[in-house]
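Some structures are shown below for you to check.
Where a number appears in this text, it was derived from the coordinates with a stated rule and is not lab data. Bear in mind that the values here come from a model prediction, so they are computed numbers and not experimental data. Cβ atoms are built from the backbone, for glycine too; each structure is taken alone.
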Structure I
Amino acid sequence: MSRYLIVAARFNETISKALVSGAEEAFQESGVRAVDTVWVPGCFEIPTVAAKAARGGTYTGIVCLGAVIRGETPHFDYVAGQAAAGIMKIGVDTGVPVIFGILTTDTLEQAMNRAGGKAGNKGADAARAAIATAKSLGKLEELKRL
């Protein structure tokens, strides 16, 4: 049975909750019933929790969700960049699909549009990407046995 994990940031919680709802809905629509959710303080903390989960062998895929909205300081660049780099490294190092579903926007309005507004729900997109990537990895395993 496939089991997935959502790691979500409490910072910008309204946006994160909408992304999590979209991901949960996409998992349901895809027939995935085993989904756990863990909340962390912010996007910077997501890679630490995702790494431990990926190394634990329990999860078929991990979806990382949150929002980093540009402010008046360079803080945005550090948080968004390090979260992205950390998430990518975990997937490459472990072979577990770890999906970057963190919105990086200039404004709250842009984030809202991507968390169920005009631009759809990027949480749902991230969940579908986790499922598709896991299937691709499974196909590679099949091909390896031929």
Structure II
Amino acid sequence: MKSEIYLSQSEEETKALARRLATLLPEGALISLTGPLGSGKSVIAKGIAEALKIEEAIVSPTFTLVQEYTGTLPLTHLDLYRLEGTDDFEGIGGEELLYGEGFVVIEWGEKIDELLPPSAIKVILEIGPSGERKIELKGVTL
């Protein structure tokens, strides 16, 4: 799987990268976001939502697990932080959420990595020593 690495110095740069990413993806794309707390997973989700012209505030759905939004395409936003793994995900019927219309964005996607289709786009975020974000994209080229 091809991989590209970008450095972001700000939340706005991270959102701009996500907006650009969203313009390149086909309808039905699944985007798995991984990285530590505070690394920018929700910022990526917000940037994708902006590209889809979603006007609702995008909040991390940690307590509800799933949020659905309507824009130029539907966006299903999942946050798996509180789940233990694939068994928990399957227990809530999560597999059917992976194949929706529009885009599916999954925060903490590594928890269900073995359930993700080979076509899933992976975004791996790391926090650098000066607060910058290292953003690795797998499965797509910007």
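Comparing relative contact order in percent (Cα under 8 Å, 6 or more apart) across I, II, which structure shows the greatest value?
Comparing I, II, the top value of relative contact order in percent (Cα under 8 Å, 6 or more apart) belongs to II.
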Kindly point out which one of I, II the value 3.4 was derived from, the read-out being distance in nm of label points 7 Å out along Cα→Cβ at positions 54 and 118.
-> I
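Taking Cα extents along the principal axes in Å from the coordinates of each of I, II, which one would give 40, 31, 30?
II
Which one of I, II has mean count of other Cβ atoms within 10 Å over residues 30-37, as calculated from the coordinates, equal to 20.4? Intermediate results must be reported in sequence, preceding the final value.
On the way: I: 14.2; II: 20.4.
The correct label is II.
Using mean count of other Cβ atoms within 10 Å over residues 70-77, single out the structure from I, II with the greatest value.
Evaluating mean count of other Cβ atoms within 10 Å over residues 70-77 on every structure, the highest lands on II.
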Can you say which of I, II returns 17.9 when mean count of other Cβ atoms within 10 Å over residues 38-45 is computed?
-> I
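Match the computed value -18000 of helix-only ellipticity at 222 nm (-39500 (n - 2.57) for each DSSP H run of 4 or more, over all residues; to 500) to one of the structures I, II, and report its label.
This value belongs to structure I.
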